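So, here's a batch of structures to check.
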Structure P
Amino acid sequence: MALGEGAAGSVVPQRLQTRIKRIALVLVAALVAVFVTVPVYVMVAVAVQSPAAVFRGGDVNLLIDSLTLRNFRVLIEDTNTIQYFANSLIVTASSTVLSTALAVAAGYGLTRFEFTGKTVAARAVLFAYMFSPIVLAIPLYVIFFSLGLLNSYFALTMALTAISAPFTIWLMWQYFQTVPISLEESAWVRGASRTRTLWDVVLPVARPGYISAAIFSFAVAWNDFTMSRVVMSNDEMYTITVGASLFLDRVTIGWGETMAVSLLICIPPFLIAVFLQNYLLQGFNVGGLE
């Protein structure tokens, strides 16, 4: 019996199999796009319209027929949104820089220097990332309380770095393995020091790797809620994620203002994704994470 154009033992033609796979891929992609796009659209629609327009006639109107900055103006004038946003920018930038610097230094050291237990140390670093932030929250709280560091940018920066650093170190360890040692040897032959070689030769080649590490660190710090809630107890020191959650308990803050602050929270990650997505994909693919 002829089996058609398919592979050996197959009763479905190869062309039909390819078409089915393509249709299934399109359907899955469309389904994911709907689940991602619809909540974002609802957030934007409620944020840029007045409450009267959204809840007109007792129903929820999600068709944007008028634009207003009323919700954002209420956030700026009646809440500490600006302070929350500034707090998030400070701790996120600090944690991103510190985590990326640690990742570059540790990743380079694990790749270029030989010492007993190097592989075990590298895998132990990745294993540390498996712990949930809530597991680390209480021990870190006790440590910061003992040192008198609660309600400080330094404490929150250290806590966020402790969460993101294990993965970024492992990422850079993988990425530096793809950078040929011959590039450094050529620079050494010409009289360059190891530090000069690292700065002028290795880091430019490894740019996709450490930018990917920085993006990951940024995402961890910017979206953090647990550590911010544990380390900070003063209202003025809250980050935007914690501060936004408090708006739901205020009678004067409605869904419009809540969606407006949610939209503000989404803007920095969106800009990062738009302008640095190519570096992110290169970093994870070349770093052995494809």
Structure Q
Amino acid sequence: MHSKYQPQLSCWREDLRKGVYTTKLALTNNKKLRYANDDYCEFSRQTVGMRTITRSSIIFFSVVLLGIGIGILGMLIYFLLFIDENKVLFTFFIFILIICLQAFSQILLNFVFSPFDCPIRFNRKTGKVYIYDHFILYLGSWSTFIRSPFRAKEITVKEFNWKDIQGVMTSVSAPIASGGMVRNYRIECVVCEPNTTYVIDHFLLDTGSALNYDVWMWINSYMAFSDNNLDAEFMPEEEFSWPIKINWPEEIDKKSKASSLEEYQRIDDEYKKIKED
């Protein structure tokens, strides 16, 4: 089988239905809901691996490993300069090690500088969706290797129309030492060109080890103003959080909280004039 949304996402599993979901029990938000009112809601996309203590431990061991890698690189350069034999081999190892150190430094600085969460906002009065993203959120792209690791602070904020967004489920399996397989599921949103199934962008909505549509169902019902069956409990606040906080740009913050398309347009016109001046 193939997804009707093309180009198809890697590890695609199924296309999700878009619309109001009705269940006997209240639709849970998996404790991902950061805020909600009659205009907009904000969902967390924080993963378990990004807690403060875990992140601090990863940074410590990453610094140690990075130091070892730099030490090995220095040794290889010394051999290349002062040992006449195997220069081609040393050059190859240096090249591979530099690429690895570049990618590793990107990951390390991502843990240091990325915000404690990369939330997403849904405004049902204007039909707009806002993504707060860190540029290295999706590892595996060429930017991991070719961009300066010191640009790790970069935040990207995108705006989409809800009507152009569709949901898909993807999954990745990996064997475990004790036998069997462990599977991780991801709900991803694809953004299509208006009135088509051609994908022009995509973003992660939720991830977990169990097949779970809760967040997607909750958001669909909320955007359709079907609130009667929604669990509105906010996500629990952590006692400690990472120092790098979420900072929505002022223009986007106002637009995402607009109570009508007219108010949205007024804000848009206001900031266009500011930019022109």
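P, Q: which one has distance in nm of label points 7 Å out along Cα→Cβ at positions 17 and 249, as calculated, at 5.9?
Values: P: 5.9; Q: 3.8.
Clearly, the read-out refers to P.
Tell me which of P, Q gives -23000 when you compute helix-only ellipticity at 222 nm (-39500 (n - 2.57) for each DSSP H run of 4 or more, over all residues; to 500).
Here the read-out was taken from P.
Here volume of the Cα convex hull per residue in Å³, for residues 65-112 alone has been calculated and equals 86, so which of P, Q was it run on?
The value was obtained from structure P.
Taking Kirkwood radius over Cα pairs in Å for each of P, Q, which is largest?
Largest one: structure P.
Taking FRET efficiency 1/(1 + (r/R0)^6) of positions 105 and 233 (r between Cβ atoms, R0 = 30 Å, to 0.05) as the criterion, which structure among P, Q has the greatest value?
If we compare FRET efficiency 1/(1 + (r/R0)^6) of positions 105 and 233 (r between Cβ atoms, R0 = 30 Å, to 0.05) over P, Q, the biggest value is for P.
Values in this text are rule-based calculations from the coordinates and carry no lab data. In this text, all values refer to a predicted model and were calculated from it rather than measured experimentally. Cβ atoms are built from the backbone, for glycine too; each structure is taken alone.
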